[in-house]
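Take a look at the structures listed below.
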Structure 1
Amino acid sequence: MELNREIALELLYRYVKNEKMIFHCLASEAVMRGIARKLGRDEDQWGLAGLLHDLDVETTNAEATVHGTQTEVLLKDYAVDPEILDAIRMHNECSSGRERNTAFQYALAAGETITGLIFATTYVYPEKKLAAVKPKSVVKRMKEKMFAASVKRENILECEKIGIPIDEFAALAIAAMMPVADQIGL
């Protein structure tokens, strides 16, 4: 069976119970679509990677050595583009020590990581909604010593390897998340 967004959402809700993780995946989908649009890539393919990148987060207890690798097992009954699986395998938690080599891999690492940072920024300033978050404040948070524990600076900087400067990338991510802000509680 061909994997599509409807099936991906069904799988996300089946395997991920933590509401914040679901919101993060929905936001990552939006950001990946925005990056794909900017780079002239396949929005559906990149959006699916954003949506599914943490599909196995609870089944693996987010263990760094296997998180991302078990998604393929969860998707075994579906026809999934191998590039989607490669990008998921290489997203931030599970890719330490391995070199990314495609724009898709760099984009997912940067896209899902900046999504996490934007969430962290709104949690630090709960009175702010996404519409009030400025790209400058996201970049500033990225440079702070007390950085969000699950967000790695080097993964966000992967955006520069696909030709998008960090300030522009932060603006793109915020703009991409705006249409789903209410849905994800931001």
Structure 2
Amino acid sequence: MAALEIEQRLEGWRTERVEWEFTVPLGELTVRGKIDRIDRHEDGRIRVIDYKTSDEAADPLAKHLVLWRADDADRPDWLQVTHQGKARRWVDLQLPLYRWAATAEFGRELTCAYFNLPKAISETGIVDWVDADGALQAAAEACAHGVAAAILAGEFWPPVEQLSRHDDAWRTLFHHGLAASVDEKWIQQEVVGE
């Protein structure tokens, strides 16, 4: 990390903010968070950075988007985006929300990136979120509004069937998949109070 920091300094980057608190209004809801770091280049460019410590280096696009599958057909349209000629589904909105939040102060010409700090030192690096024409940003903002509207309407169905690697303990409870193992009416009754 130290070697990469020196390299970034020599390229003209300086850290301007750390742990920068932000809010993004989404209708009646507000998203609050902290951006790990905001850098400014000597030429004026701004870069929002999120540190990622994990076993392996993370690619921002792979963390935010997965391929749209046939069993996603019942999902809302706002979850879908076409990227690189393929239909995909949002699974994370972190960097687009960071960009959205920082735009108010720093303008739309900023970029986002992961600062990867994996186990393998050779994989340490900064990986940019690539969105040259702003189409992903627009789709992410539409998705965020869709999520907020669904939360306010008490719509939490259908569940995502793919459990993450951190959810192994839950797999034993859902032998036939989440949707087949949980009654949607019960969710509505318990969560929304219908």
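Just so it is clear, none of the values below were taken in a lab; they were calculated from the coordinates. This is a predicted model, so every value here is computed, not measured. Cβ atoms are built from the backbone, for glycine too; each structure is taken alone.
To test your reading of the models, identify which of 1, 2 gives 34, 32, 18 for Cα extents along the principal axes in Å, for residues 85-140 alone when calculated. Show your work: numbers first, answer last.
Values: 1: 38, 19, 17; 2: 34, 32, 18.
Answer by label: 2.
Taking -8000 as the value of helix-only ellipticity at 222 nm (-39500 (n - 2.57) for each DSSP H run of 4 or more, over all residues; to 500) derived from one of the structures shown (1, 2), identify that structure.
Details: 1: -16500; 2: -8000.
Label of the source structure: 2.
Which structure, out of 1, 2, was relative contact order in percent (Cα under 8 Å, 6 or more apart) calculated from, if the result is 19?
Values: 1: 24; 2: 19.
The value was obtained from structure 2.
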- line: Note: distance in nm of label points 7 Å out along Cα→Cβ at positions 5 and 77 at 4.8, derived from one of structures 1, 2, originates from structure 2
- request: Assuming 58, 38, 33 is Cα extents along the principal axes in Å as calculated from a single structure, say which of 1, 2 it is.
  value: 2
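One of 1, 2 was used to compute mean count of other Cβ atoms within 10 Å over residues 101-108, and the result was 22.1. Which label is that? Mind dumping the intermediate values first?
Values: 1: 22.1; 2: 15.0.
Here the read-out was taken from 1.
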